[in-house]
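Next up, some structures in structure tokens.
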Structure I
Amino acid sequence: MNIDDARKNMVDCQIKTWDVFDLDVLDAFEKVKRENFVPPGYHELAFADINLDLGDSQKMMSPKVEARILQALALRKEDKVLEIGSGSGHMTALLAVLSKDVISFECRKNLYETARSNLKKAAIDNVEVYHGDGLTEYKQFAPYDVIVLSGATPDRQRIIEKSLAIGGRMFTIVGSGDVMEAKLVQRISESNWHLENLFETSTEILKGSELQPVFQFD
């Protein structure tokens with residue numbers, strides 16, 4: 001496989017066909033070598049239009065979904081970013097290329113170590129990866145210009161939205177089972193938010209956000 005040709009085909013045949021034409025986003029996919037963030041043995045599938053298995057019931061998002069997220073967030077070089085769910089570190093690296101600083105939380109020890117290692121090898125130095133639950137620890141570095149939830153939550157996370165600076169944007173996937181919607185939340189003022197539905201999708205639920213069972217007693 002010719003890596004350069006495979007990368008170009010990924011951009012032309014997957015990302016652009018999903019209406020992603022932002023030049024900064026496309027350039028980020030050129031700079032961040034996706035093949036270095038996939039699990040061992042998956043290099044031949046690094047540029048495929050699939051969600052790659054990372055182990056521990058976690059997946060690496062397909063390139064077109066990552067690109068669509070980045071375009072919707074309209075990242076700026078002065079942005080401070082929070083990512084909840086580091087995965088292999090690929091999305092983390094893309095966010096880092098497009099912003100000033102990234103703070104990323106990963107609650108699974110193996111993925112935390114993988115993300116840190118991959119980012120170090122890629123010489124991405126404007127990221128801090130923490131082993132912890134971002135759904136509960138996000139406040140310590142707030143406010144943020146951008147927040148990315150890399151997994152789904154059954155309900156909209158309004159409490160986390162309050163950590164956005166005015167003008168900030170948050171990507172989230174809301175729903176359960178096969179019925180999920182990717183959404184962009186923008187903070188307009190202290191008390192006003194704008195919600196935009198982006199696309200339908202399905203992904204893993206973020207650990208710690210699962211709906212709790214309701215018990216009924218006779």
Structure II
Amino acid sequence: MTTPGLQDMAPGFADITAQSQAVFRCALDALARPGTPARLPAADALPALPSGSRAAASLLLALLDQDCMLWLSPALRDGPVATWMRFHTGCQITADCAAADFVWAAAFAELPALHTLKQGSAEYPDQSATCVVDVTAWQATQPQDAGAVCLRGPGVRDLLSLHIDGLGVDFVRQHHAMQLHAPCGVDVYCCTHDALLGLPRSVHISLAGDVKGLACM
């Protein structure tokens with residue numbers, strides 16, 4: 001793993017307070033309106049990192065502090081991202097995903113199984129992990145389109161369908177299983193270079209196509 005010196009450290013937010021607050025408001029809005037993209041102007045102000053999206057980096061800059069444990073997927077932890085996150089937030093990096101308050105995965109394929117992450121409890125459902133997943137793109141679709149993700153539930157009017165690169169039937173099955181233990185569970189953010197969308201634990205996710213028990217109704 002490459003560890004940059006201070007003189008080589010990529011900068012974080014220029015205005016930590018204002019930019020963190022703006023990102024935090026976008027993050028809350030993304031969970032309140034599942035599947036609706038929220039653009040992060042603060043992401044444009046960050047330098048390009050060797051790995052990971054600007055949106056994910058800006059989200060974690062706003063949310064992490066010295067009391068937080070962060071787990072990084074292999075594509076991220078083998079580069080300078082871990083040092084950059086520690087430097088700018090004071091967070092601790094953990095190799096144990098079950099101990100992490102935040103999980104940053106370079107793709108859905110690198111996201112740990114949801115049941116292995118902190119789920120919170122009935123008394124303290126907020127004491128659960130938040131997942132940040134980089135994706136290459138998403139786009140609005142018709143519910144019947146192959147690969148469409150269909151969202152229903154709080155914050156969604158009727159039905160919302162879109163295609164999220166890398167999100168497949170395995171994640172949907174895990175999300176369904178997690179919801180059996182509501183209000184426990186994890187919230188997920190999908191991030192591209194300058195925007196994010198939320199998949200909170202409360203939203204119902206299904207897939208179009210011929211997937212038994214998981215097709216959009």
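Read-outs: derived from the displayed coordinates by stated rules, not from any lab. These numbers come from a predicted model, not from an experiment. Cβ atoms are built from the backbone, for glycine too; each structure is taken alone.
Just a few scattered comments:
- Among candidates I, II, the computation of distance in nm of label points 7 Å out along Cα→Cβ at positions 88 and 192 that gave 2.1 used structure II.
- Label whose coordinates, when distance in nm of label points 7 Å out along Cα→Cβ at positions 48 and 200 is calculated, return 3.6 (choices I, II): II
- Entry that produces 23 once relative contact order in percent (Cα under 8 Å, 6 or more apart) is calculated, selected from I, II: II
- Comparing distance in nm of label points 7 Å out along Cα→Cβ at positions 104 and 128 across structures I, II, the highest value is found for II.
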